[in-house]
Structure P
């Protein structure tokens, strides 16, 4: 009987092969009282060291097929294993309660997992729970003397189905045999998803119940475009997806030819397709995928990976490394976007019931000006080594923007005492992600060189729907006609004052949104690196005037997002 299930599309492509259930051993255990706490602590320490050594070995073995950024995922897991705070908490429990290592460790790491899972406002942080869950399984298996599945032993084509897959599992996969991945947990930013995209394996995450409902050996289809899994498909379904797979393979060969091509429309207008990145490690993938520039460099990850507030020199080195590796391309840097949903261990922030509406981003920077000044100084200094533009996140009012600019110009003036022309080529911009800023865009445009529309936040604020809450996910509607009109208003307002308008939210890489955004006159499209060549190819076949007509039809003939969706789908087929 055919079974159809859906999850989140995490890596493009189509895979067709028998199901291979990743069966993990039973890791349950009994709480035990121990007589020799020192011996138990040594047992726990030996387990951590053994797993750390194993991860280093796996990382070394995977060095040739994974990028620097993917390999860094192993360092994250090794850091968790070597975390002195976690180790001390477990040791304290073993000594004070005289309990076995399994019980003490489970208590400590389960609390950490729950903390990350509770960060519903931040999908990236919420998905870090899977990293700790992976470590939990590895440590418990080692303590219990059990073996976890080894995907290196696969010798035939399969669709890997599991509750959860860690980076160790993914790195051991051979794309020759692993035709698809489906997991019950995780999201697009989970490490398994990142590595699946790197290995170009179709993947779906968050497909609840799949590991229990599918059976080993059953034929399955993984549709990494829509997030659909079909177990025991019909012959017609198999034939349909084989055609999609062949078409996709041919398209990718054509897209690859556009790596060094300009981002041109069918009628010859040049636009910009950029990449969103979290660190300088992501730049190679962006350049390899033909990015015209880096449209969003999320600097918060530099802070989140540090155990202290990064110094001016530390930040300078990070920004210098990033811009120098771009070969003359522009690096657009977003100043610190941290808050209640993105905690820093070294900078406690107040607990908030709704962190997305609270103390975050530019609000923290203006409240802690010394920290803000340090970041701005490092960015201005880094501009000596390449083209750097700076944008301020979550600007709501004119006063906030003017206050941020005032601090920027004060620091530039100080630096110019020693370096007279430093920062001369820096352009200043803001993220438009708060509805009030969108409505006030015409006035704000007079103050800056560029806008970057952050649709992820702008959508959730406009629809009053937490983007991390599955219960209201139906309200994530970038194609809703009134929302499209708001985007058009921002673009028009910017252009009235010669302000360039970019977009760096998920909508920028949406194939259905592309012709509408082109019709509105959007200048720059910033997205994940893997979406760049597809977008450039699609852009090459679209005429601006026809896109303008499509946009007008969308906002005059349609009343719902579904109607716009259907209109654009039919229009694309006709074109």
Structure Q
């Protein structure tokens, strides 16, 4: 079986290639009319490849997205049945090819979105999905039909694409002076504005929008909630943030993004003294006129050449306008459902920690701004010592609130290798999830927090539960998709207990006196978290590489095991480690 890390890869998408039938749906957006197709299997109308902004090429590179000009003659209908082209793809540093985080060609003309809606819809709530991939990879390739069906097609889904890697996140004084920083985030925001203007034509209610995403998509959701100081909340009401990716966020002209910019210039043939640079007189004009292929190659090479395993070079920055402060320091608005995965440290963190020396080197590379005192504190917080074991013990998932903890034990690794996985998971995904939950638990806001623990629960494994009917199991997916649907439709993840257990006698879930899943909202005083797990079935070892092996739970007999737990005490007091990370977040920076 291919590593289900491939759920973090491009999903295979089927779509209708045939000509239009009379019943195929047409929507008139003013600037263009699009004809989609009806998917009889799921009872949905689908439009793929709707253009929401002008092609960001030529002089529109590194500029704000622009409205679409009227396309063609007034009576022309544009087919909307094919998956839109992906934006240029840039890989992660150091990851094996089999992980799927690889550079690849794309099309700069990629600002499209897909819409899924039940025929005859009116006033339905809307999910806007922002894909993940380190702000550098993937696209609007996931099919939400199964999740919509699980909720009786009572919401509409919009999936968007946005500029990636250097095309979306190139940063420097030069870009600030002549172009637009955080162009990829502006694309996302432009798509959210498109939803406000046009979603009623598909049967959606622009006043009931949930914006959701996973990994960098969830990080994007968080940043959109922070945008312009969090004051412009008219674009969406609630958010779903699945393992929000909080990579180090620098000021646009800090040494880190500036070094990446300079490296990019040289590889693109626009460095000082280059023939192309002399021909176009200024560096920025050189970039505007450079061939797409040269820019794609430069973006991919810079991103993949980082010295921190699993890192990406071109990321959102503090630009002083859209983003004015670090996420760990800013409060938000609305309702949120937020999670982390049990093994979020895999696959984007270094898997070859063999001893204390390599662990120390890994920490120094990953956190170059840490002081000697910071590193000593990290070792205290994560309970390491010079006698910490190598990655040789038997591997198994922790229970979470008893016995061994994620500090040095998981099905992915043990000892210092697991500590390295956990440091990455907590600093990059788990603690940002906690901070979001804390921020949204104040005032009129509400937050619900959960952990996806179904084996193997690596980062991105939960995508199969959102967008699949049967993996990790049909019963788990039904419950999971009902939880998401309830939040989108009702602004709460609470579902009937029979949906949580799939009416299986050996499944378990906390149920209140009304027969509903007992899931109180999160607060600092009562930090409840729902642990969504499974047991049963058959465990089989999967070997992805020599350094990455884990178990899959497969076959009949899998049942849901949902528990309400204390998020702060979880995994050896994870909540308190997150407070430590918040305290030193300026040196990460987060």
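A short reminder: the numbers here are calculations on the coordinates, not readings from a lab. Please read all numbers here as calculations on a predicted model, not as lab measurements. Cβ atoms are built from the backbone, for glycine too; each structure is taken alone.
A value of 3.7 for distance in nm of label points 7 Å out along Cα→Cβ at positions 307 and 339, calculated from one of P, Q, originates in structure Q. One of P, Q was used to compute helix-only ellipticity at 222 nm (-39500 (n - 2.57) for each DSSP H run of 4 or more, over all residues; to 500), and the result was -14500. Which label is that? Corresponding structure: P. When mean count of other Cβ atoms within 10 Å over residues 139-146 is computed for each of P, Q, which one produces 17.2? Answer by label: P.
With respect to FRET efficiency 1/(1 + (r/R0)^6) of positions 251 and 427 (r between Cβ atoms, R0 = 30 Å, to 0.05), the largest value across structures P, Q is given by Q.
Thinking of P, Q, which structure, once Rg and Dmax of the Cα atoms in Å is computed, gives back 23.2, 75? Intermediate results must be reported in sequence, preceding the final value.
Numbers: P: 24.9, 80; Q: 23.2, 75.
For Rg and Dmax of the Cα atoms in Å, the value 23.2, 75 is produced by structure Q.
P, Q: which one has percent of Cα pairs over 28 Å apart, for residues 187-346 alone, as calculated, at 37? Computed on structure Q.
With distance in nm of label points 7 Å out along Cα→Cβ at positions 299 and 387 derived from the coordinates and found to be 5.2, which of P, Q does the value describe?
Q
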